[in-house]
Structure 1
Amino acid sequence: MAAGSARGGAPLRILWVATKAPWPPRDGGRLLQLETLRLLAAARDDDETVEVELVAPEPRRAHAAIAAALAPLCRPHLVAARPLPLPLALLRARVRREPVTAARHRLAAVARRVAQVAGESGAQVVHAEQVQAMPQALAARLPVLLRAQNVESELWRGQGASAAGSFRRREAARVASWEAAMVRRAALSVAVTERDAGALRALAPGARVEALPVPFPAELPAGPPLPGAPAISLLVGAGWAPNREGAEEFVARAWPVVQQALPLAQLHLFGDVRAAGERIVRHAAPTDPAVAFADGSILVVPLATASGVRMKVLEAWARGVPVVATPAAAAGLDATHGRELLVAEMGEPLADALIALARDAALRERLVRSARELLRRRHAPGPLRARLLSCYAAAASTSAPG
């Protein structure tokens, strides 16, 4: 993908390395990538010239559809690979003395493709999407900008109180050490919140870390209505334990209270979750994300631990869907309880907030209106594009990591 330049200058060539492709945008990590690539592609209509080559692992059967969807935004190089199954990742982690999350995503085939594309494309800087992409990104032997969607070690520490807490606490220490090393090897790390930027600076003193909000449009169309009065959506996604555990806890503790107060309500679970019960409808993760943000619905985000920004909340706001979230899920949004969303602790308080919102149409409209104002003020793609391009230029001007 090449963008025209009003100045006629040399293009900024970016090699984008990820642990999964941005398409389809069925989870927050993919959606964040997609919106950022859209932001960069829009530079061709402005006075900047940007070319992006993307390398990511995906099953071969999905390559044609993904490549076609991404072609207007970048030049995709998809590798027929996938993260290691957990048992193999545990074994590799023990042998290499690295965290399981690092071992799981360390894919030699991706690293080889990165090195090949770096040599052929003339890239000046590598974008590593999440810390797990760093080992593959370093294969380019170019300066690396690390975009941290979250602080990985904080997520592991936050999960330490669960049934598998002993393992997760030990793993959190390994992740923190490894994450600090990766941040130090990056020319520049970009966090999506000021809070996360501070956490990364504390992990890796002396490393260059900046905060840059995620780009997101202020208005998108809602999906078709779902059954229920109201329809309540809960997006679980796939593969991330806090999402699954939060959904299961919501169904066990909060949903019975909501059912009793709102006898026509239906809960729609999207993604990989075993929770089931009365008036619960399970859906596969939709290929069209609008389906999960139905007109007239409410989004509930019941997380006990989180880092970064919940992309599902930004999308709900843009699609006109009001949000109820736990404090962990709301952290990093720069939003205020009662202004852009309702915030309540897990269990009965979360149920009470949902019930109150379902019964108050004026409150729902007010929350959505304020939330869209926040999107325009904090997440408008135009101003963020200039800041992101400055970050790439700063990273590209440094020496390649040793």
Structure 2
Amino acid sequence: METRGKRESCAVERKVLSLVARSVALAKMRTMTARPRIPVAVLGATGAVGQRFVARLSRHPWFEVAELVASDRSAGRRYDAACAWRIPSLPSYGGLGEREVLPCRADALRAKVAFSALDAAVAAEIEPELARAGALVFSNASAFRMDEDVPLLVPEANPEHLALLDVQRRRRGWSGGIVCNPNCTTAVLAMALAPLEQRFGITRAFVATMQAVSGAGYPGVPSLDALGNVIPFIRGEEEKVEAEVAKILGHMAGERIVPAPLVASALCHRVPVIDGHSEAVSLELRGAPGLEAVREVLANWRGVPQELGLPSAPPTPLVLHASEDRPQPRLDVDRDGGMSVHVGRIRPCPLLGTKLFLLGNNVERGAAGASVLNAELCYVRGLLPA
């Protein structure tokens, strides 16, 4: 009962904060249309996720790519000479092919908003420098995800965790900051678990993943390893999923996040799919709710991004499929610009109670699109640097 009481208290607090934040955000959104777009930097712009950032931001109503940033090997070159455009989006290079690529140094950048597609080792060095210099970094890297004062944000699931930005700035002496999105696999899982944790509470979760080769970046997994094969190991992936989902589903208590008290177990596999991570999930829910109650919660769930109509938010964050052979990556992964998560095969689990099947776009909802949605929420809440 104590756990249920805490969960209900958190739900009430979340609702009150959401209503207050929504009224402020809606007032701010009414003033946006007349304003010029905000200049932003893309860090790691030549890589697979960096290109996704460029493609998405090149047509964004609020943000404008002002700076393309990459390694010293690419710095000083035209963007279209520094990399080959490898995503199905027109115009190629986001129309920025002639733009000069800048070096990855804080003193080389002017934009106060940065989207980071850097490797973790590079991000660990440059992202704090940018935050110290006054930029707000929306990071796809793993370097700071589990730091106790860094929001690990899924806007529909835990928008209240943005309160950590004030803590982070005060503790670290930064005028900017870092906001992370989770690992691509965790992002898909957290979207489906969040409404169930909020409504019922989750005690145990088991997930077996089938992850697309694009999750390994470009050129990624060699074809002779991937084709006609399943690779039952992705370094660090299982540990990330198990730790990150507890943080995302946790609640704010003062200046820290108390992780959700669920036990999570993950098995992660690479499969020969281009885009789209699939996840077979079994859950033990408090109170053992029936399947219809589970379906109703998932089908009706909406978050702050949907309430506000943020540009990158899918109208329906969780798309439920009735057909027994859906969702499928080839048929479903690009719906809503890759920002919705698909749920199918909700059925009894003889071990834990409930099982279901998930699909999400790992390079959009799990990477570039997730960071852009995080920035949109920060913008309407007045958290971007002036």
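Quick note: the coordinates plus some simple rules give every number you see, no bench work behind them. Here the structure is a predicted model, which is why all the values come from computation and not from measurement. Cβ atoms are built from the backbone, for glycine too; each structure is taken alone.
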### Query
From 1, 2, which structure was percent of Cα pairs over 26 Å apart = 53 calculated on?
1
### Message
Out of 1, 2, which has the highest value for volume of the Cα convex hull per residue in Å³, for residues 197-340 alone?
### Response
2
### Message
Going by distance in nm of label points 7 Å out along Cα→Cβ at positions 237 and 349, which of structures 1, 2 comes out largest?
### Response
1
### Query
Can you say which of 1, 2 returns -10000 when helix-only ellipticity at 222 nm (-39500 (n - 2.57) for each DSSP H run of 4 or more, over all residues; to 500) is computed?
2
### Task
Supply the structure label, taken from 1, 2, corresponding to mean count of other Cβ atoms within 10 Å over residues 101-108 with the calculated value 16.5.
2
